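In structure tokens below, several structures.
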Structure I
Amino acid sequence: MNLMLMTAIAVSVAGAIAFLATATATPGRSEERRRRYVNRHPGLVNLGDVERRLADELPAHHHDFVLTRIARQKIDAHTLWAWLDRFGAETLVLALAADCGYAGLLRRLRGDDLDRSELEVFAGFNHPELFALRNRTFV
């Protein structure tokens, strides 16, 4: 009887350990793990990684605008990740709002000058609704 009881307990403990070892991580933990992995291996970035990074770095209306432009212009994840690393998310919003296009992003990543004030002017003319709060004068 004792042998059966000990065997049952051992099997239960082994099953619990196996379950805990193979259980999926919490979403926050797995996202953080993925973020660290992509930072170490940027060649493996995908659009989901870019979307999560944009959500962390941009307000919602800018995030939605960028995702719409990315889909419309079919900009790949590697280009976007390189841009975010080099110039940041706010400058990506400006570049897309200024209608630089995919080729314009690639030219600037290749080394063409990035004139932020020029991007701000064109972005403000093309999409004033994105920057309305920034341009208001409060009296």
Structure II
Amino acid sequence: MDRAARVFLLYVGFLLVLFVIFTGAQLASPYPGVRDNLLGTAALALIALLAAAGGFAITMGRAPRALRAERGAVVILEWWGRERRLPVGPASSPTSVKGHPPFLFGTGWTETVELTWPGGARRVYLLERGLLARAVLASEPVD
């Protein structure tokens, strides 16, 4: 979650810098039609807000807040509060797609994990390395 927040803040920072550059260029224009165009400034602000909302949905919206081991399942609590139950078993085994070393956005190793639910539904999460594996091991088997 910390890595997702850092990536989102960096993204919003770049959006803000671009907005200031474009608005400054508009206000510094020698052409009165460009300089006084409030509709153009409002459209640019709307595009920046939509891009920020999309960035939030991609980074923070997909970052799980918590994982909880339960009897025969791992429960993933997503950012918006939705809980997704992953039954533990061969039909729903997690696959580690790629590992990511510590970098500017995080302090420890993370991994991209693809989860497949019975029925074929899939989700991809960026998690602390080994977090899901520990939760799967901690879940109690169903008799």
Structure III
Amino acid sequence: MRSTGRNDRSGRTNGYIIEQLLITLMICAFLIPVCTALLLILFRAMNTREGFQDEAGIAQLRHVINISENISCETNRLNLTCHGKKMYLARRGDCLDLLSPGTQIFLIELESVSFEIRGNLVFVRYAHEGKPEKERCLGLVS
């Protein structure tokens, strides 16, 4: 008859806990560099939000200017006709909006906005709160 004593049971599980601990440590060792790399990418993306937002807004403004006609400029306002409707771009609050009819917001958190037509090109000059002023070409005046 076989004995089912304490020594016999512990012999079957010798090293099991250490083996599981080592496997867990190996998994963590592989995941730590991946997680730190992802955190760095996330941190960079969060710090460059303003630049991405500006580029997307400027691209949309260029599209509006390209399909518009009868573009005229005042210092703080750009008048245009788009799809047969009279509209204007102006700063309202801290945003650059396309107004009448409805509202489309293109740039946010602005301190100042001005428009200028040089030759047959439309330029917008804007500054975010506490940042230097930027100037972008929006397109041709038709």
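When semi-axes √(5λ) of the Cα gyration tensor in Å, for residues 16-79 alone is computed for each of I, II, III, which one produces 56, 11, 6? Walk me through the intermediate numbers first.
Details: I: 29, 14, 10; II: 45, 9, 5; III: 56, 11, 6.
Value 56, 11, 6 for semi-axes √(5λ) of the Cα gyration tensor in Å, for residues 16-79 alone corresponds to III out of I, II, III.
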message: To test your reading of the models, identify which of I, II, III gives 16.7 for mean projected area of the Cα convex hull in nm² when calculated.
response: III
message: Please compute FRET efficiency 1/(1 + (r/R0)^6) of positions 56 and 128 (r between Cβ atoms, R0 = 25 Å, to 0.05) for structures I, II, III and give me the label with the greatest value.
response: III
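Using Cα extents along the principal axes in Å, for residues 40-111 alone as the calculated read-out, with 29, 27, 20 as its value, let me know the right label among I, II, III. Please report the intermediate quantities before stating the final value.
On the way: I: 29, 27, 20; II: 55, 29, 19; III: 48, 24, 21.
Matching structure: I.
Quick note: the coordinates plus some simple rules give every number you see, no bench work behind them. No experiment lies behind these values; they were computed from the predicted model shown. Cβ atoms are built from the backbone, for glycine too; each structure is taken alone.
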